[in-house]
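Take a look at the structures listed below.
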Structure 1
Amino acid sequence: MFKFKYIKLIIPLILMVFLQTCNQNRQTMRLRQPAQPVLGLKHIKLRGKLRVSTDYNSTNYFIYKGRAMGFQYELLNALAKHLDVKLELSVENDLKSAFSTLENGELDLIGMNLAITQERQNRFNFTLPHSQSKQVLIQRKASKNDSVSIIRNQLELAGKLIHVQQETSFAERLNNLSKEIGHPIDMEMVERIEVEELIEMVANGEIDYTIADQNVAIVNQNYYPNIDVKTEISFPQNMAWALRNGSDELTEEINEWMRSFKNSAQYNQIYRKYFLSSRIQKRHRSEYFTLKSGKISKYDDLIKKNAKLINWDWRLLSALISQESHFDPEAKSWVGAFGLMQLMPETAFRYNVDEDSNPAENVRAGVKHLKYLNRRLDKILDDKTDKLKFLLASYNVGLGHILDARRLAKKNGQNPDKWTGSVDYYLLNKSKPEFYKDPVVKYGYCRGKEPYKYVKSILSIYDHYQNMVLSDKISSL
């Protein structure tokens, strides 16, 4: 009787554990399923943008003198142009996170230097290689005060502690190499630290060894002359981009483009620019190599001060000035606009500045004008969602033309408070007689293409500047 009571108690407990385990397994399976279906090429073109993740470093993607640059960035831009879509670029320096985001369907492509391994091929589609590189050991050059000698033989890696990023082919190669030499190689797996940060840590003596692709290592040697990058630990490997498993149509389209593009003069020019150019060292040592300095221009402090007056992110005001004058205080347009903020003479007169005014006065006047336009739009727009786009366009072409485009939108049954697909369409077409001669139009002809592109360009530059948040993280390590 005693045993029977225990059995009666144990059976329900076993059932509860079994049901809980089944439920957890079902939840795990749901978590592993793609959050979104795999989209074909046609759907991506209909969407109008290619969602790509890349890493922010001194070769793939960075800001230099206020402009977005990088090997991967230029290749991806060329691909987006071929597909006739916008490149929507996000930054992810943690490879594990990038792979997860791709599998969940939040990305179409990872545009990095990805070695094609068997394990990765089981999880993802890969494009044709965009380049090749060997893996090399990063170590400090021997000095008089350093008792550690340079490693040249891979056998000497036995027992050494090497820091590498998790989920990288570097870790996989070291595991294989450990088996090949018959001795364990100690590895410290790091999260959310980019390979160039690890190179910097070697150079600064914080760690002794890391692994990098040879082309990236050689570029970084320009910045850290005390590192040695001559010890190879792999054969040449193909570097490619990764797509979601099953995205065969997009993969084939990219491969067709890649076959042709890699044989072009443009590709050769891009590769030389970032890996072979004599200007690499000068660029890396520049005060405006944002990856290291966090600076966009020599006017950062002035811009930060004035951005507060309109509650803007200083990087947004920097994007506007970049578009207007490329940070040249002597810039003057064919219509007479001048200075960093490219003020028209009549606007400048309103704020008591002229061509002889200094950069601080020019920026202050431009910000005052933005503040004035902002107040006007606050009274005009019921829905403030797109107010920034209205504000940027008004700064470029004048508020009157924007009001005309709103009236045209309203007359044609469109939302006058919506920018994209509504007001921007009528502004774009305001150079055509059937639009600017409409009775509701008060300010006549307008070269609408200019403000239309102006808004897109500033927001695109701002997107790049927002990625600079990673440079702040880098500099704090």
Structure 2
Amino acid sequence: MPRDERIPEIDRQDKRLLTMVKMLAALVRERAGTSASFEEESRAAMEVMADVLWLDEQARLEGLVTTAERIEVRGRRYRRLEQASSATYHGKWGTHEIEEPLYRQEGVRNGPTLKPLDLRVGVVGKRILPDLGHAIGHQWAKEHSREIEETLSTFGFRPPSRTLIEDGVQAIGGEVVGAQEALDEALRADEPVGSEVASVSVGLDRMAVRMEEPLTDKARDEALRRREGREYERTPPEPYGFAWRMAWVGSVTTYDAEGEALRTIRLGAPADDDPATLAARLADEVQHVVEARPDAKVVCVQDGASDLNVLRERLKQTLPEGVERHHVVDLEHLMGYLGDVVTSCEPPGDPHHMNDWYRGKLLTDDGAIDDIFRGLRRRAKSTPKSAVAARKALADAIRYIRRRRPLMRYASLTKANLPVASGATESSCAVFQLRVKRPGSHWKPDGLRAVMAVRGLVTSGRWNATWTHLAAWHLAEVRSV
């Protein structure tokens, strides 16, 4: 069907809309040229729509400008200042120069000023409009600021400079971290727990992140010595180096009665943060599930490292009595130790399928770990001292199992379709690493804390709800008085 015959299908009753659509179509054809390719015509259409949306955004901003002599905001009165004032606002479709008077609180000499438009629109950062803030915050979970600029431009938007985007995402990330407790509560209140939820797993883990740290003592002196003779246009920064630090990652996953994963919530924090704080947030997420589904079973499954016990202890303090709960050492970590024993003590290629035997026995018999432990000890006693690798593998496995045997009974959990491996937490580590361990990446604690918070929200499917709350907190009613 020819294009002009298709247009009336949009809305036969709205002649104004029809006229506007025809005008836009004609403008697109004019810009693209009569011999334009499909790609050129599409690009022209995007440019035309960007112009139209920019004009609409400009008109809406101008329509919200305040010129009253006095206004009231959040119970406080402000008076208009006489000097002319304008500000630049940044949206998806470009920048807007808006003239609006400044206001100062009555009775406050030389106090701070405000622009009512900022509060009526709910700008973030350096006057970034909410729709752009929502977009760049989401993309920051995946890309750095230069890539965000390129991505938005590729899709036909007209973003501000990379520097302004960087300032904006840092401000957004900082707000997310600063409001974390309130956001957690608001998000949980927004999210009903489905009736299909039968169990929930939770775990804590660590991952290495390259951190930027100031040099001290001899290392700092050496770095300063290397600078001697150089000319700087600005004051040079303090010398810094890099070190790998173990950041914290946690996950909460819900499952149905068949053991199929339904959803995973991911949280992260830099190494400097107290793990007890992250453990408390994870426990609150679990509590939210069991409050809605009292019959849901809770499984804390993670590596056997002692620094992760903080989560187990927090769950004991948080969860109400009567909730069925299990604490489990991740099966795959245990299999790693047993795999080393197989590699070092069995013939090459594992012809007797000992790896499969260990796994099968553990998954079908809760007492298997006791038999395996006794077998490893007997084998260690009979292994000659000359078999260094075998003795080490056996010693490591025995040491790992000795105190953790009560947490290595997997058969009954497997039969009940409960998780016995920490794949959800391990994969959450990988999800965070995809963002924070890109080539050349290094972080300061505040930056890492912010980007992990935002990435956790995005990859947990919580960013849109988060932005709804953040944007609302930036809005305020402006009344003329």
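Given 48, 33, 22 as the derived value for semi-axes √(5λ) of the Cα gyration tensor in Å, which of the supplied structures 1, 2 does it correspond to? Before the final figure, lay out each step's value.
Values: 1: 48, 33, 22; 2: 54, 30, 26.
Considering all the candidates, the number was obtained from 1.
Out of 1, 2, which structure matches 15 when relative contact order in percent (Cα under 8 Å, 6 or more apart) is calculated?
Corresponding structure: 1.
Thinking of 1, 2, which structure, once Rg and Dmax of the Cα atoms in Å, for residues 188-299 alone is computed, gives back 17.5, 48? Display every interim value, and only then the final one.
Details: 1: 17.5, 48; 2: 22.7, 71.
Comparing all candidates, it corresponds to 1.
Could you figure out which one of 1, 2 the value 6.9 for distance in nm of label points 7 Å out along Cα→Cβ at positions 228 and 436 was computed from?
1
Where does the value 6, 20, 21, 21, 19, 10, 3, 1 come from, among 1, 2, when P(r) over Cα pairs in 10 Å bins from 0, in percent, for residues 164-387 alone is the thing being computed?
Derived from the structure labelled 1.
From 1, 2, which structure was P(r) over Cα pairs in 5 Å bins from 0, in percent, for residues 108-203 alone = 2, 10, 18, 22, 20, 14, 8, 3, 2, 1, 0 calculated on?
Clearly, the read-out refers to 1.
None of the figures in this text is laboratory data; all of them are computed from the coordinates on show. All figures in this text were calculated on a predicted structure; none of them were measured in a lab. Cβ atoms are built from the backbone, for glycine too; each structure is taken alone.
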